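Multiple structures are listed underneath, in structure tokens.
Each value in this text was obtained by applying a stated rule to the coordinates, not by laboratory testing. If you're wondering where the values come from, they're calculated on a predicted model, not measured in any experiment. Cβ atoms are built from the backbone, for glycine too; each structure is taken alone.
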Structure 1
Amino acid sequence: MNKLRYGVVGCGHLGRFHAEKIAAIENATLTAAFDIIPEKTTAAALQTGCRDCRAIGELLDNVDAVSIVVPTESHFAEAKRALEAGKHVLVEKPIATTEAEGRELTELAARMGLKLQVGHIERFNPAFAGLGLLPGPPRFIEGHRLTQFSPRGLAVAVILELMIHDLDLLLSVVKSPVQDVHASAVAVVSDKPDIANARIEFANGTVANLTASRISVKKMRKLRLFSKDNYLSVDFLKMTGEHFVLAPLDDTKSYDGYFCALQHEPTGRKIMFRQLAYPTYDMLTAEISSFVDAVILDKPVRVSGTAATAALALAKRIETIAMDNLNRIMS
């Protein structure tokens, strides 16, 4: 396979971005686009020069792979349709609306020998590399994902819209089963949680406290991680971070890129510090390119159906607990 024939299902706000990025990728050809609203299909086709499809079957007949960029409630049906037609699938997050649907898509892709990647785009954030600096499992993680109000996304709780990004990152770092979950939420501008907080306890003792809001006055996407003798702060919005390491004064280990921020003679310890900064690039292009490479070179995808289903299952668990608490307050 020289160039991957690629199609986009869903030509709304994000779907148009997918089409634009695919059209610019060297080892893929944007072949076709489809949306249930014909005017959106036409606009995407005119913008990129791809085929203007009037039926989903027409698109699937002319592509090797698809991006599924439709409302969340349609992720499962459209991804399943494409997989059953023998097409590789990149579906936006969340993978589906239920854990059972996520598992079914994952098993179907495996059975068909097809690639299934899920659009947890923070895995392609350059700052994601910073999470690998911790020498051991984190003991405590604190996360804030805040954004300003937008009518888009109000069909689902903020947990599935925003917090799920940090849940995916969390599960990629903490390799231990979730033991307990506490959650609370408030509905402010919709009938679903607009602000949510979750405390997640893992079997290995790690505790995470995550907050998500879609009615903040400012944007924030930060994770702070604490492990033995280490503190790491990662800013996914600014693509920067800070890493502090507590070490003995007489430690002869080489700390390339770090400088001594503090020496404390009475305790015989010092604090080594490093400012983290990462080269910026277009994350959606990186995500799609990674998927295309996985298909062409038959490599594992970066975010598998299994990983995405685990994040969805945890998000749904948090949502259920948060909604129970919210309903109790409202009653």
Structure 2
Amino acid sequence: MRMFCPICEEVHDVQVIQQEEPVTVRGEQYLAIARYYRCPESGEEFETSDSPFDPLADAYYQYRERHKMLTPEKIRSFRHEYELTQKELSDLLGWGAVTLSRYENGSLQDFSHDNQLQLAMIPENLIQLINRNSDALSKDKSNRLLDILTGKRGARNTTLECVEKKLISKKPSIWNGFRKFNIEKFMGVVEFFCSELETYPTKLNKLLFYSDFLHYRENTVSITGALYAHAPWGPVPDDFKTLLAMMEEELAIFQSEEIAFEGKAYTGVTLTILTNDHITALDTDEIETLRSILKTLGHLSSSELSKLSHGENAYKETTQGELITYEYAEFLDGIKAGVS
């Protein structure tokens, strides 16, 4: 296998080494699969961040299985089934804002929290939590959730959940900015721009693209983990329309409204924010990136942003429907142009 060696900084036919290694988790030892590479020139071994084998994650999985604990996928599935955001479920449980996010992203939960989550998954217990913690949810959200729990309303559209699962299943790589897709952060970015600007879908697409690619260029990781594709009006997040539908129809974080432009023969759709609960999922440095994008590009119209994005190498060197690698972040020119 030919790969770039970060040690000698050259491309070689490297030796692939895959083996079981002992990993200790809370005093218990597990055998986990690890993969790494040996450079023929330096004789040194190295790993890559996009390897499908994560020994610690494998050991955590085995630990959870042995102790009958919830997996990150099971926790996310429960929350999605009842249309709860991370913040809402955390507030119901009385947890800190980032605790649940860590568990859903692979951190190993403690037994007390795991027990709380398993109990909350019983509908009768979740109803009690909602009634006991009336300030954790808005009145509309409480009523909607109680309708689901009592069978008066169906749970989340399974097609939309499948789209999210498909995006989350993508391992960190150069195609998603070395971050697994994070729906909470994606919604947080949408809420940020919709709360600051009169925002249209085309404009939002471009702000998302520039935010993720700028953050990757400055921090070697994207904000949302979204994949981006070449579309007629510029780069867009993959499955963008479905994600917007999920946020509008299932999570009710914003609403779209068709408006007529004065003196124009066409109409457009504007996005109005209904909640900003997901902005808390964004880290301080991610908020700073969004503020930078807001300052430099927020004043541009949808058509101006589309024209700007058409000048990017990320667009000029790809074709219709083709995914855009985050390697193009190095050549991002639109930020400077927006200032001028």
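Kindly point out which one of 1, 2 the value 24.6 was derived from, the read-out being mean count of other Cβ atoms within 10 Å over residues 114-121. It must be structure 1, since only it matches. Ranked by Kirkwood radius over Cα pairs in Å, for residues 178-313 alone, structures 1, 2 are topped by 1, which has the highest value.
In this comparison of 1, 2, the computed figure 1.01 for Rg/Rh (Cα atoms, Kirkwood Rh), for residues 146-201 alone is attributed to 1. Out of 1, 2, which one gives -10000 for helix-only ellipticity at 222 nm (-39500 (n - 2.57) for each DSSP H run of 4 or more, over all residues; to 500) as computed from the coordinates? Value -10000 for helix-only ellipticity at 222 nm (-39500 (n - 2.57) for each DSSP H run of 4 or more, over all residues; to 500) corresponds to 1 out of 1, 2. Here FRET efficiency 1/(1 + (r/R0)^6) of positions 10 and 306 (r between Cβ atoms, R0 = 25 Å, to 0.05) was derived from just one of the structures 1, 2, and that gives 0.05; the source is 2.
Here FRET efficiency 1/(1 + (r/R0)^6) of positions 66 and 82 (r between Cβ atoms, R0 = 25 Å, to 0.05) was calculated and came to 0.35; which of the structures 1, 2 was it taken from? Of the structures listed, the value fits 2.
When relative contact order in percent (Cα under 8 Å, 6 or more apart) is computed for each of 1, 2, the one that comes out at 18 is 1.
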